[in-house]
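**Q** Listed below are the structures to be examined.
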Structure 1
Amino acid sequence: MRDAVDHLLLGAPDLDKGIAWVEERTGVRAQVGGSHPGVGTRNALVSLGERQYLEIIAPDPAQSGFNFQIDLRKLTAPRLVTWAASTLDLDDVVSRARAAGFGVFGPRDGSRVRPDGVTLKWRSAGIQAGLAEADIDPVPFFIQWASGSVHPSADAPVGCRLVALDATHQAPSKLQDTLARLGISTTVRADQRTGLTATLETPRGRAVIT
């Protein structure tokens with residue numbers, strides 16, 4: 001899972017509190033990234049190394065609607081809610097997912113305007129595998145960055161590195177098989193609650209984020 005990561009999504013009910021939460025644990029202060037028009041969210045980013053990053057994502061009070069797949073407004077504290085896997089051929093991923101019998105949302109175009117006015121563009125597709133809980137989806141969505149778009153890890157605050165990403169689930173073999181069908185090899189541990197756990201090397205030592 002670690003090698004497949006494009007970015008981890010740390011959901012927070014409030015962006016400023018999410019930034020402070022991450023800084024307390026890592027010693028790195030996330031940089032505000034911008035808003036997602038029409039989705040109702042905004043974010044702040046921390047680089048996790050080459051072409052990997054942590055995205056703190058929270059409701060955007062400047063937008064009237066909220067259309068993100070997980071209702072971040074109901075969270076009581078920051079937590080990993082899902083993750084994005086990188087791909088250079090999104091259409092191939094979508095074809096393989098449909099052939100495996102999964103529902104697919106997309107592909108759809110996405111964009112975000114940075115505070116400096118630069119617009120980042122990408123295409124993404126979500127996978128419906130029936131393994132999500134109310135506030136967490138251990139199955140990633142897939143993202144392909146547009147040619148010419150700077151990957152967010154390149155200019156986000158540095159100092160952290162992703163060591164590992166692990167998953168737990170009530171049906172571990174089902175989740176493990178689902179990920180394998182999507183080209184992601186991992187071992188899923190059995191647990192009564194679905195969860196994602198990221199291990200980071202940080203300026204303050206090793207940090208475990210769930």
Structure 2
Amino acid sequence: MPKTDPYDDWVQSYDRWYDEHKFVYEAELEAVGILTPQYGTGLEIGIGTGRFARPLNISHGVEPSKDMRAFARSRGLDVVDGTAESLPHDDAQFDFALMVTVLLLLDDADAAMRECYRVIKPGGCLIIGFIDRDSRVGKNYSSRKNENSSSYFAKARFYTPKEVIAMLEKAGFSNFEFYQTLFRDMESIDTPEPVRSGYGEGSFVVVRAKKE
């Protein structure tokens with residue numbers, strides 16, 4: 001993930017987006033929460049402002065953006081500077097790790113998966129929330145990549161669930177479980193959105209992969 005995170009310039013608007021898209025946030029949080037362990041020591045990679053870590057009781061985070069780190073720390077979270085491709089942690093330090101909408105910003109996804117595998121204890125798991133490239137929202141976001149060379153979308157790389165499975169398997173993970181949500185266009189979601197198992201219909205997909 002970039003050493004200078006693109007969120008540095010608009011941390012307040014980033015965090016406010018979750019308030020303005022209440023039902024999107026709640027659906028994503030529910031889908032991630034289903035697959036996130038309730039016990040053990042967790043690490044959120046690309047913790048941002050702590051919107052997911054705080055309600056999921058994950059107290060440790062890594063974040064390359066200094067402004068995001070400061071915001072997350074104001075929520076009582078232990079956040080250190082670092083990137084997914086080079087985590088500043090010991091081997092087998094965490095029971096699980098979480099990444100939410102971080103995959104699309106990684107400079108080297110394979111290196112990040114190897115690092116996740118390294119810092120997770122045997123028997124632990126990695127949970128990844130991402131936008132399916134082939135979904136309605138994924139296609140919309142992908143089409144906006146060329147609208148502004150300095151925009152968030154210009155740097156984003158979207159993946160399909162099968163591509164995510166392949167990179168996880170390459171790193172040594174197995175035993176995948178999926179949940180999905182956001183079945184409508186993002187801007188039209190003004191009521192609670194369902195969360196279902198599997199993938200292929202919802203735009204936001206969560207996968208849990210185990211380190212055996």
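**Q** Rank structures 1, 2 by distance in nm of label points 7 Å out along Cα→Cβ at positions 22 and 174 and report only the one at the top, that is, the highest.
**A** 2
**Q** Looking at distance in nm of label points 7 Å out along Cα→Cβ at positions 46 and 62, point out which structure of 1, 2 has the largest value.
**A** Top value of distance in nm of label points 7 Å out along Cα→Cβ at positions 46 and 62, among 1, 2, belongs to structure 1.
**Q** Right, another one. Figure out for me which of the structures 1, 2 the number -4500 belongs to, where helix-only ellipticity at 222 nm (-39500 (n - 2.57) for each DSSP H run of 4 or more, over all residues; to 500) was derived from the coordinates.
**A** 1
Read-outs throughout are calculated quantities, based only on the coordinates presented, and are distinct from any laboratory measurement. What you see is a predicted model; the values in this text were computed from it and never measured. Cβ atoms are built from the backbone, for glycine too; each structure is taken alone.
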